[in-house]
Structure P
Amino acid sequence: MSGNTPRPASGLAAAFLANRERLVRFFTSRTRDPHEAEDIVQEIYLRLDSAGTGPIADPLGYMHRIGLNIVIDRMRERQRRARREQDWSEAATTRLGEDLVDESPSQIAQLLAREQHQRFASALESMPPAAARVFRMHRIEGLSHKDVAERLGISRKGVEKNMSTALRHLAKEFAE
């Protein structure tokens with residue numbers, strides 16, 4: 001035989017080909033979806049092709065068992081997917097009566113927040129270094145004026161002066 005000539009079907013493959021339409025009808029009745037039944041029958045064939053089993057006394061029964069296992073696997077996957085989607089929906093939304101409300105910021109709000117963050121970062125970079133350092137420690141890290149003064153080795157009055165400079169700088173930047 002040449003490499004292009006198909007080999008004749010034998011064993012399980014022959015039994016599959018002889019019973020293909022019967023399998024499609026059987027799984028259509030189980031799933032109530034002819035497209036899914038076709039997918040299941042195709043998957044049965046793929047599993048048969050890679051099974052490498054010996055002789056089987058009841059090939060049609062064997063194929064039914066493989067197909068039913070596929071149906072069960074798909075049903076379990078759909079249930080897992082539904083649970084994941086429900087869990088996500090409950091985590092991402094709030095129920096107001098019968099309505100679900102998505103509380104996550106809109107894309108526009110996210111874009112505006114990103115632009116605001118960039119403007120703030122730019123304003124912080126253009127600020128005098130001492131004022132920027134004091135501002136970061138107090139407003140971003142949450143340290144008190146006393147703690148900032150101790151860490152930087154300056155007076156509390158110096159912290160207040162640098163905070164005043166930083167706030168004036170930010171007000172000027174954002175006013176523009």
Structure Q
Amino acid sequence: MYTKVPYGYEPPPEQEKGTLIYYDSFEHTTYEELDLAAEHAISHAFTKLVLYLIHEQTMKRMSAEPVSAYYKREKRLEEWIQARSGSLAGIDTWEGKRKKYAPIDSALRHLTETLPAPHFICVTPEMANFFASLSIFEDWISRIRLLLLSEPRSIHPRLDQYRNRWSTIG
């Protein structure tokens with residue numbers, strides 16, 4: 001189908017870009033932190049805010065801290081999304097469907113293959129330091145950009161090395 005346009009017409013540039021992925025267990029995440037991520041997604045014109053909920057089996061291997069059942073944390077996030085009418089947020093349930101351990105590498109591969117680029121990963125400073133301690137960090141940091149919820153108290157040497165690939169939103 002053809003459309004007539006005046007001579008010299010140039011389509012307006014796209015206002016929306018990429019995906020903001022909030023990667024966390026959401027065990028201790030407050031509604032204020034979720035609101036901060038949502039406000040950042042809106043102010044920077046992201047296409048989507050995806051809440052990636054980490055399964056308890058994955059958290060067991062990442063941290064000694066116990067977390068509540070996946071469905072309880074998912075229900076809490078769904079309540080937050082419903083309270084924010086017209087929100088661009090959604091929950092990625094891939095890890096919940098797997099019902100087993102999913103390394104961060106597999107999760108990032110899934111997210112980058114299924115969501116529009118560029119990819120911005122929102123994490124806590126603790127999660128960023130944990131991610132930087134992994135051998136896959138250097139490979140992934142060139143493909144994604146990290147957004148930290150707050151300024152970290154201590155910085156992993158690799159995170160410090162790639163300081164130009166991350167920033168804080170809080």
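Quick rundown of the values:
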quantity	calculated
Identity of the structure behind -11500 (criterion: helix-only ellipticity at 222 nm (-39500 (n - 2.57) for each DSSP H run of 4 or more, over all residues; to 500), calculated), options P, Q	Q
Structure with the greatest value (metric distance in nm of label points 7 Å out along Cα→Cβ at positions 84 and 132, set P, Q)	P
With relative contact order in percent (Cα under 8 Å, 6 or more apart) derived as 13, matching label from P, Q	P
Entry that produces 72, 21, 16 once semi-axes √(5λ) of the Cα gyration tensor in Å is calculated, selected from P, Q	P
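Any read-out appearing in this document is the output of simple, stated calculations on the displayed coordinates, not a laboratory observation. The model shown is predicted, which means the values in this text are computed figures rather than measured ones. Cβ atoms are built from the backbone, for glycine too; each structure is taken alone.
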